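These notes open a run of structures that come right after.
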Structure I
Amino acid sequence: MYKLIKTEGHARRGEFKTVHGTVQTPAFMNVATVAAIKGGLSAFDLKNIGCQVMLCNTYHLHLRPGDEVVRDMGGLHKFTRWDGPILTDSGGFQVFSLASLRKIKEEGVTFNSHIDGRRIFMGPEESMRIQANLGTTIAMAFDECIKNPAEHDYAKDSCARTVRWLKRCKAELARLKHEGLAVNPDEMLFGINQGCCFDDLRIDHMKEIAELDLDGYSIGGLAVGEPAEEMYRVISVVEEHMPKDKIRYLMGVGTPGNILESIHRGVDLFDCVMPARNARHGHLNTWNGVINIRNAKYERDDSPIDPECDCEVCRNFSRSYLRHLFKADETLALRLGVMHNLYFYNKLLEKCRHALDEGTFESFYSKYVTLLDQRI
């Protein structure tokens, strides 16, 4: 259940209560695609860096180790030892990302596994059964995320199919919970707004799925190559038609600047692989922009990654040592880099919440929206 506490312009400060804990929003969800953060972080590390929600992927966990294995091990919470909320992506994004390996029909989608090539079928009912086995807190509806730009007629047909799939997801999840087949009997369901960058499709689709009274609503199909300003425009177009009393989630976004712009436009939840991926390549976030720790100028730099940061990495290690680890291809470099970047993202969202509490978000947004994305 979402509670809107206050607003500043379109920006929202809220709380989202789940059976696995209450999420203070706006919030960033840390991506653990296969039930692990790439870079060697565990569930206990996530707690230490201020993470509120862990995000895992239905498709990948279905392939390996198998959702029935996870179910038999007590669900994702027991399996990973993460005790907070878990959101699982539906597998629908693989319809988009595995374009050369799939075939879409009304019933669902047939994939070739990217691991061993075996044929896999996934539709709305299969996605809900997998997510019920995983015991997730929040299940995402199975949708079709199409390429952007796309033909208007195809995008319109895809939106209609996504609505039909959403209704099937809702019915199947209700059946699974009623029959005691869900590891988490309080599992929630979020719907996903689609429609590429066509205002009419985005608005009509949002209005249609809002009528289904779901636990939350997501904006999907963005951050897939379109200009950032186009993404922001679509968010503003859709936001006007999203239920005010339900949580809003922008999928797969993004840079600190992207997140600040989206909070400014009324979004509550975010996820992205970017902070961990960038960290593994030595690109580290600071309150003055992004540094490349591999640069020679850090060879004898005894200062922390960011003097303004109080994460475990910045409290204990120098830029010189981090650079050495990256240049030596030590695994510890990845772990420390990812820990820092994810801490930074969670701290950024914490500061956004504090600014909203204090009524100073507009000035915070103005100060950091461009600064945090610049390369130093």
Structure II
Amino acid sequence: MPARLFVPRFRIDECLAEIRECLEKGWTGIGYKTLMFEAAFKDYAGLPHAHFLNSNTSGLHLAFECLKRRLGWADGDEVITTPLTFVSTNHVILHAGLTPVFADVDDYLCLDPRSVAQRITPRTRAVIFVGMGGNVGQYAAIRSLCSTHGLSLVLDAAHMAGTRVGGRQVGHEADACVFSFQAVKNLPTADSGMVCFANPADDERARKLSWLGINRDTYSRTQEKGTYRWRYTVEDVGFKYNGNSIMAAIGLVQLRYLDEDNDRRREIVSWYHANLAGDPRIRMVEMAPDCEPSRHLMQVEVADRDEVMVRLNADGIYPGVHYHDNTNYPMYAHAAGTCPRAARASASIISLPLHLELSRADVDTVSRCLKAAVR
């Protein structure tokens, strides 16, 4: 099955058993399994807080909303970000009334600390780091910059479930770390995410904001005693970002197998590296040496990428591109040309098929076809 870029694996019987509990109890929304999944994820990652949501995008938006309100940022204040990411990373900055400032990427396709340092101004309030493909890149240097300049750090860990540095899940040093459990991620549900704040006040505010600003969700009220369990107040103009128990039920199962699945992904990547090493026409995007990556992506850079993709498609292989330079989109076009490394990468990167159903023969086929497709 080499043709498809992503093929999620679900332990179907175990997932159905967890979902069945929700249906039997008549509780499929917020609460019950969402609380269980939050507790399990905190235990797995060792992070102090975890709030389950309907997507990574919602978590990123809440991260900026909560930091902005607690720290007193003004509309228009700046967040340094990357143009080489899924567009939601940058949309949420605008949704929070902040200004994205684009810095360039390094050979890991993550933020380059030198470029970040050049973008810092008196109005800079935060940096958002995207762990491309599960890579930590020069994250430690970015953390140091943030500490030196008094900036908040948000880690977009959409690809980083299971990425470890020094033996523990990455994200402990960030003010907010946001994971994705979207359908094709390493820990797949149908769509959901988790925001993990360092500050308990941010976690508390996010829980209210994600439930329309209501101070007590329905499930919490059912666990209380007294006559007025039905009563609540609305403390803020919030959002409908909460996760539900069906997605959490699937997540509970997938979390049990996350490390096993990531080991398998690293094995598949090692086959690609063995096949493609030494070919000067194909640059493999390496992982930082100090991390154990989740390996969400297997990326290469080639010349004439679009033509190579057409040739691979003709062989029945359908890779992906992660990602288009966001400054090509109209809302960010004012920054076009400011990040040349990201622009070059956007024109040359290919994400090769990487999923748990691939065999060594499948990887050999993709590698052979890629070598034949490049010129």
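Every number here is computed from the coordinates shown, using simple stated rules; none is lab data. Since we're looking at a predicted model, the values are computed, not measured. Cβ atoms are built from the backbone, for glycine too; each structure is taken alone.
Here is how the numbers come out for the structure above:
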quantity	calculated
Of the structures I, II, the one that 18 was derived from, the read-out being relative contact order in percent (Cα under 8 Å, 6 or more apart)	I
With P(r) over Cα pairs in 10 Å bins from 0, in percent, for residues 120-295 alone derived as 9, 27, 31, 21, 9, 3, 1, 0, matching label from I, II	II
Parent structure of the calculated result 21.2, 75, given that Rg and Dmax of the Cα atoms in Å is the read-out and I, II the choices	II
Among I, II, structure where distance in nm of label points 7 Å out along Cα→Cβ at positions 112 and 152 as derived comes to 3.6	I
Read-out P(r) over Cα pairs in 5 Å bins from 0, in percent, for residues 32-159 alone, computed value 2, 11, 20, 22, 21, 14, 7, 3, 1, 0, structure in I, II	II
Top of I, II by distance in nm of label points 7 Å out along Cα→Cβ at positions 200 and 312, largest first	I
